[in-house]
Structure I
Amino acid sequence: MRLGAHMRIAGGFQTAVKEAVAAGCEALQIFTKSPQQWAAREIPLEEAETFQRQCAEASLFPVIAHDSYLINLAAGDEALRRKSVESFIREVRRCQILGVTALVTHMGSAGHDPVEAATARLCDSLNEVLAATADSGVTILLETTAGQGNSLGSRFEEFPRIFAAVTDSSRLAVCLDTAHVFAAGYELRTREGYEATMAEFDRHVGFSRLRCLHLNDSKKELGSRVDRHAHIGRGFLGLEPFRFVLNDPRLQALPGILETPKLEEGQEMDPVNLATLRGLIAG
């Protein structure tokens with residue numbers, strides 16, 4: 001498994017590469033723009049080419065992007081859904097320019113609506129995005145969620161319904177977040193619990209759809225439905241789930257990305273968390 005972390009792009013995309021190298025990353029995740037704003041500057045071709053060259057020189061691969069926190073492809077407010085679709089299409093195009101081949105997204109929130117209605121809106125949005133970006137070569141990764149705020153994607157059985165309802169699901173895959181699935185109620189801390197959870201994932205989603213792992217410990221307990229990340233081994237998950245993941249032969253070809261807090265008492269924590277993960281790899 002190629003281990004990496006989500007890195008900031010403040011100061012330009014080269015900042016993410018520099019910090020990834022300093023932390024000892026093999027893979028990289030970035031935002032292509034500020035996640036808290038709809039607006040985004042254009043990416044000059046020269047800057048995109050430099051980013052791709054720097055990633056190649058540093059042997060950083062794969063490079064994955066995460067979309068804006070403002071996007072809700074399942075929104076009941078049609079104006080927000082339209083804005084989300086248009087923004088997401090632009091994010092796919094930004095990935096294309098940067099040479100990024102996978103874009104992680106949260107599936108959106110149902111709000112006060114029935115999950116079925118929200119899922120239908122999500123599928124409509126995905127169909128529009130996929131059709132508008134058919135030539136992009138970018139795969140959309142639907143992220144598992146903790147279920148906080150009635151968000152979609154906290155149960156594995158939701159995913160096959162989406163794949164079935166989307167016209168071209170060949171560009172749809174899944175990103176599994178360890179903290180999220182734990183907070184959603186899936187046990188990972190024991191060998192028996194881990195295998196049961198992965199068997200359920202395989203039954204509903206399939207390992208062939210799994211393209212990325214977010215490796216995060218959880219500040220909240222099993223089934224809390226609260227999305228709060230902790231340093232590896234320092235939350236309610238502990239070390240064992242990560243030992244299971246890192247030594248699971250079904251997952252070895254995937255990137256494992258940290259989204260844990262960056263600092264603790266002034267210390268850069270990405271190198272610490274990466275070292276902790278690497279120390280769990282057998283042999």
Structure II
Amino acid sequence: MISYANALVDCYMTGPTEAFVVGGIGSHYENRKAVILYTSNAGDTWETRFISSRIKNWGWKISFPSTNVGYVSLENSYSLDSSFFAKTTNGGLNWVEKYYGIGMEYREQGIGFVNENTGWMGGYNKFLATTNGGDNWSILNIAPEFSAINRIRFYSDTIGYASGLRVYKYTTEDFLSNINVQNTIPGKNNLYQNYPNPFNPVTVIKFEIFEKSVSTIKIYNAAGEEVYSFAHGYRTPGIIEFAWYGTDYNGNLMPSGVYFYRLETEKYTETKKMILVR
């Protein structure tokens with residue numbers, strides 16, 4: 001087994017004798033690459049299905065929401081400033097790395113999908129959510145004492161749990177609706193300037209609400225056409241952050257230019273300008 005991997009973290013059985021395992025290959029984490037292995041005979045022999053193109057990262061957790069679609073979280077070293085996960089759409093025969101974050105604070109470990117498109121990743125600092133199969137991720141900031149979510153498991157489309165410093169139970173309500181990132185209640189609604197600005201490829205949009213309210217963020221191009229929005233939901237008081245990767249609803253990259261993002265709540269609206277540079 002040492003010829004295939006030096007460290008293994010997670011295993012997923014697809015049948016009585018078929019399984020995937022994930023981990024890393026390399027004698028030390030500084031030269032280790034993420035690896036995904038597969039066996040069809042209960043571990044008598046193994047074949048390599050994926051090796052990362054980058055060093056200083058390793059496979060952590062596996063999630064297969066369907067027979068064909070699967071995901072693997074790839075934890076990276078502190079010294080890397082770009083983060084990826086692996087995805088398959090043909091039952092694990094082939095895997096591709098997909099970029100999701102910039103900055104050394106991303107060290108995602110747990111990953112779990114309730115269906116082919118809706119899922120979460122968590123790790124040391126960030127808790128992320130996607131509704132389009134990982135093409136875009138929203139940063140769900142929660143209070144620091146409740147962070148470090150590194151296990152996410154779904155047993156059906158209504159039963160799921162996540163764990164880290166605390167245990168979380170999945171609810172079928174809008175999964176962005178109950179994120180409260182601070183213990184203190186802010187005094188007024190506020191839409192912050194996105195950062196960085198100008199940006200490429202990703203920027204963070206943050207807003208603050210002081211009372212329970214339905215709220216949403218909409219993004220418009222310079223012609224006033226809506227190109228993207230973040231989940232419309234009922235939220236409790238606090239600060240919420242989203243990451244926009246400069247794409248439209250179909251995942252297409254938007255061109256350079258001026259864009260506007262608008263916060264809409266039941267009693268408050270505000271619009272700010274941002275600049276995308278390709």
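Any read-out appearing in this document is the output of simple, stated calculations on the displayed coordinates, not a laboratory observation. Quick caveat, the model's predicted, so the values are computed rather than measured. Cβ atoms are built from the backbone, for glycine too; each structure is taken alone.
Odds and ends about this structure:
- When mean projected area of the Cα convex hull in nm², for residues 77-244 alone is computed across structures I, II, the figure 11.1 traces back to II.
- Given 10.9 for mean count of other Cβ atoms within 10 Å over residues 37-44, calculated: source structure among I, II: I
- Test item: Kirkwood radius over Cα pairs in Å, for residues 165-268 alone calculated as 14.4, pick one of I, II: I
- Source structure of the calculated read-out (helix-only ellipticity at 222 nm (-39500 (n - 2.57) for each DSSP H run of 4 or more, over all residues; to 500), 0) within I, II: II.
- For 17 (relative contact order in percent (Cα under 8 Å, 6 or more apart), calculated) the corresponding structure among I, II: I
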